[in-house]
Structure I
Amino acid sequence: MIGKSQMYKGNRISPSQLIMLIKLAGQPMYGYELLKALREDYQGVWDPQTGAVYPALHRLQEHGLLFVENKEGKDHYSLTPEAEAWLDETLATLSSGMLFMARTMEIMGRAYLERRGEVENFIPLDERSPEERLKHLREVKDAFQNNLRMLDTHIAELEKELKQ
């Protein structure tokens with residue numbers, strides 16, 4: 001599941017480090033830019049601090065997952081090819097668990113609001129606007145396509161190994 005650490009070549013990768021890798025997979029960023037993106041994504045839930053983010057980035061670099069390039073006095077972080085491959089594999093193995101957790105969080109969110117008498121503030125997926133539902137379904141489709149690509153890769157590798 002997403003709440004527990006992952007491993008990369010014997011190194012513990014925390015959930016927050018995994019999220020940093022996911023953010024950096026979308027585009028390279030310098031440290032403060034990543035910090036702002038994390039704060040925006042987790043607004044009201046988690047307030048990442050420089051004292052945690054920068055050491056985490058350095059550990060990811062030490063593990064060989066990040067490449068750092070200094071541009072105009074700022075360290076820009078991007079994934080190494082090894083990190084790209086590891087992240088794809090890790091996300092593929094986590095996707096069914098993430099879908100389960102998303103539904104669990106929806107149920108828990110509704111229960112929390114019901115207990116507070118604020119259930120009217122909860123909007124289930126099937127009651128959201130068509131645009132929001134379409135966005136959600138596309139994200140789920142992308143996750144499944146990624147899983148299928150990973151399965152195809154593993155199948156091809158095993159077939160190649162068996163032919164040798």
Structure II
Amino acid sequence: MNARKSVAIIGSRDVDRQTARGLFEQHLSSLLHQGRTWFLGGAHGIDQWAMEWLLEQNEICWAVVPYTMADAPKWLRPWFEQVERVVELQLPRRKSAYSFRNRYIVDLCEIVIGFRSGKGGGTFSTLRYALRKQKQVHAIPVLMKTDSVTDDLQLRELVER
């Protein structure tokens with residue numbers, strides 16, 4: 001595996017399938033079919049939709065799980081048969097295991113792409129870590145339907161001031 005050809009995908013868990021697939025088409029299509037290895041964490045939301053989309057594109061995917069494959073959620077287990085490799089970190093059961101997993105993924109890659117809805121801090125923390133490690137970082141905002149209404153109102157308020 002060549003780190004220069006490796007991409008980490010991280011992101012919010014609250015992103016629906018349709019929104020995620022639209023973002024991937026827009027932001028990831030130019031990176032396809034170049035012999036890259038894609039690293040994913042295997043969580044709900046961006047991780048799961050990216051794994052599905054990338055496998056449909058016949059890309060090489062690695063899933064990195066904080067514990068073991070047996071400890072992974074049942075919905076994730078069928079994906080293990082389709083990815084190139086599953087990395088089991090076998091970490092102690094702590095909330096920090098997910099942060100450690102994300103940092104591990106970043107360390108393996110040259111490019112880190114984060115899709116952030118603004119909820120939760122894991123994606124933001126991971127992107128900051130990637131910047132400190134001097135990785136190529138792409139932070140892509142995810143606007144949910146309710147977010148776009150709020151953003152429109154905030155933008156209008158700024159313009160009127």
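Thinking only about relative contact order in percent (Cα under 8 Å, 6 or more apart), which of I, II has the largest value?
On the way: I: 19; II: 26.
Largest calculated value belongs to II.
Quick check: 4.6 is what I get for distance in nm of label points 7 Å out along Cα→Cβ at positions 30 and 70, calculated from one of I, II. Which structure matches?
Numbers: I: 1.3; II: 4.6.
Clearly, the read-out refers to II.
The value 0.15 for FRET efficiency 1/(1 + (r/R0)^6) of positions 78 and 110 (r between Cβ atoms, R0 = 30 Å, to 0.05) was derived from one model only; which of I, II is it? All intermediate terms of the calculation are to be shown ahead of the outcome.
Values: I: 0.15; II: 0.55.
Checking each candidate, the match is I.
For the read-out percent of Cα pairs over 23 Å apart, a value of 52 was computed from one structure; give its label from I, II.
Numbers: I: 52; II: 37.
Of the structures listed, the value fits I.
For helix-only ellipticity at 222 nm (-39500 (n - 2.57) for each DSSP H run of 4 or more, over all residues; to 500), the calculated result is -12500, so let me know which of I, II that is.
Values: I: -22000; II: -12500.
The read-out comes from structure II.
Which of the displayed structures (I, II) returns the greatest value of distance in nm of label points 7 Å out along Cα→Cβ at positions 14 and 62 on calculation? Mind showing how you got there, number by number?
Values: I: 1.3; II: 3.1.
Biggest value here belongs to II.
We did not get these values from a lab; they are worked out from the coordinates using the rules stated. What you see is a predicted model; the values in this text were computed from it and never measured. Cβ atoms are built from the backbone, for glycine too; each structure is taken alone.
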